[in-house]
Structure 1
Amino acid sequence: MILSDSEILKCIDEGTIVIEPFDRERLGTNSYDVRLGAALATYRDPVLDAKKHNEVDHFTIPEEGIVLEPGKTYLGVTQEYTETHAHVPFLEGKSSVGRLGIDIHATAGKGDVGFCNHWTLEISVHQPVRVYAGMPIAQLIYFEVQGDIIQYYNKKRSAKYNERRTVPVESMMWKNQF
């Protein structure tokens, strides 16, 4: 079951959902709009290796925006910090963003119960597109969880994305054993 606007507000009041900063104007019927933060990153190497730490270069979107180019992976970040203690958060692109040919996540649209952080966005474009810090970029949708939670994400020792950061975080695949 997807939470409605009134349920999202109730959960914010109860502290099971945290959105900072929260703006009532960005609350939809059953979602909350998040904005693109000013920080972006791109990988340094043209060939990425799943078994090694692929380093990134961080940069800031200037006031006049920045043109994203096809064929490149950009890591972005939401302006909003979120916490979800009793629901499964899903990050989905906004239709207006998709109609500009911008994909905001390659595969990682689902968060875990206990995820507490800014969201890293895996941005790609189909043609050159100018983007701006603060523009609406995605929406959070919250799903009910059935059953007891055994292990919250923010309590897992193996969680790779727990450190609170306001910049995009590169892949930590290399920390997996394979």
Structure 2
Amino acid sequence: MMKKVLKIAFLVGVFLFIALEINIVIDGLSDDPISENATIVVLGTTVHENGEVSDRLKARLDEAFSLFQKYKTNTIIVSGGLGKEGHYEGTMMKKYLVQKGIDSDKIKVDNQGNTTRLTAVNFASNNENLNQEIMVVSQFFHVKRSKLAFEKLGYKNVKGSHAKYFEIRDFYSLFREFFGYLKYYFVY
């Protein structure tokens, strides 16, 4: 009897894992349109020791730049922490976008966004309008959890767009995201 219960529990767990993984992929690859009133929030990742943004981060920033131009939005927030390489991600992200031609005053920097959740919390501390349209930009596997982080703080109009960059480690990141999403859903 116990073996049967364990087998059923295992199969239910596998089913839930597959269902959530499929949902994460579909949500992450389904870019949403936005209005000119939207705030674009770009989540940080690695900046190299020489201060150059990694290819992964460059793809996120290029996606934000494209959205900024296409939808004529007013603000981009670049968020990240101090990497082990010695650079604040937000500062280097802003530098990259300014070099691409975006006015410096259109870009706000959050150098305390060490996690996805902290990025959302920091955003909320400066933006009390829960109807504010937010476009989070990250890798496809990270979009669903990023949106959830803002939604858990009460924001009702959160959208996502993914960086057009894929690498083999994304499979591991997608696996890991299952647990990250559940943590955000149940704990925060």
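Looking just at distance in nm of label points 7 Å out along Cα→Cβ at positions 69 and 141, which of the labels 1, 2 belongs to the structure with the highest value?
Working: 1: 3.4; 2: 2.9.
Biggest value here belongs to 1.
Computing mean count of other Cβ atoms within 10 Å over residues 5-12 for each of 1, 2, which one ends up highest?
On the way: 1: 15.9; 2: 9.9.
The structure with the largest value is 1.
Looking at distance in nm of label points 7 Å out along Cα→Cβ at positions 61 and 109, point out which structure of 1, 2 has the largest value. Intermediate results must be reported in sequence, preceding the final value.
Details: 1: 2.0; 2: 1.2.
Largest one: structure 1.
One of 1, 2 was used to compute mean projected area of the Cα convex hull in nm², and the result was 11.7. Which label is that? Mind showing how you got there, number by number?
On the way: 1: 10.9; 2: 11.7.
Here the read-out was taken from 2.
Using mean count of other Cβ atoms within 10 Å over residues 21-28 as the calculated read-out, with 11.9 as its value, let me know the right label among 1, 2.
Values: 1: 11.9; 2: 15.9.
Going through each structure in turn, the value belongs to 1.
Given a value of 21, 10, 8 for semi-axes √(5λ) of the Cα gyration tensor in Å, for residues 45-100 alone, point me to the structure among 1, 2 it was derived from. It would help to have the intermediate numbers written out before the result.
Working: 1: 24, 20, 14; 2: 21, 10, 8.
Of the options listed, only 2 reproduces it.
Kindly point out which one of 1, 2 the value 26 was derived from, the read-out being relative contact order in percent (Cα under 8 Å, 6 or more apart). Could the numbers behind the result be given before it?
Numbers: 1: 30; 2: 26.
Derived from the structure labelled 2.
So if we calculate distance in nm of label points 7 Å out along Cα→Cβ at positions 29 and 157 for every structure here (1, 2), which label has the highest result? It would help to have the intermediate numbers written out before the result.
On the way: 1: 4.7; 2: 2.9.
Largest value of distance in nm of label points 7 Å out along Cα→Cβ at positions 29 and 157: 1.
One of 1, 2 was used to compute helix-only ellipticity at 222 nm (-39500 (n - 2.57) for each DSSP H run of 4 or more, over all residues; to 500), and the result was -16500. Which label is that?
Working: 1: -2000; 2: -16500.
Of the options listed, only 2 reproduces it.
Computing distance in nm of label points 7 Å out along Cα→Cβ at positions 37 and 125 gives 2.7 for which of 1, 2? Don't skip to the end; give the middle numbers.
Values: 1: 2.1; 2: 2.7.
The correct label is 2.
Out of 1, 2, which structure matches 4.2 when mean projected area of the Cα convex hull in nm², for residues 85-132 alone is calculated?
Values: 1: 3.8; 2: 4.2.
This figure was derived from 2.
Just so you know, all these numbers are worked out from the coordinates, no wet-lab data involved. Just so we're clear, the structure is a prediction, and the values are computed from it rather than from any experiment. Cβ atoms are built from the backbone, for glycine too; each structure is taken alone.
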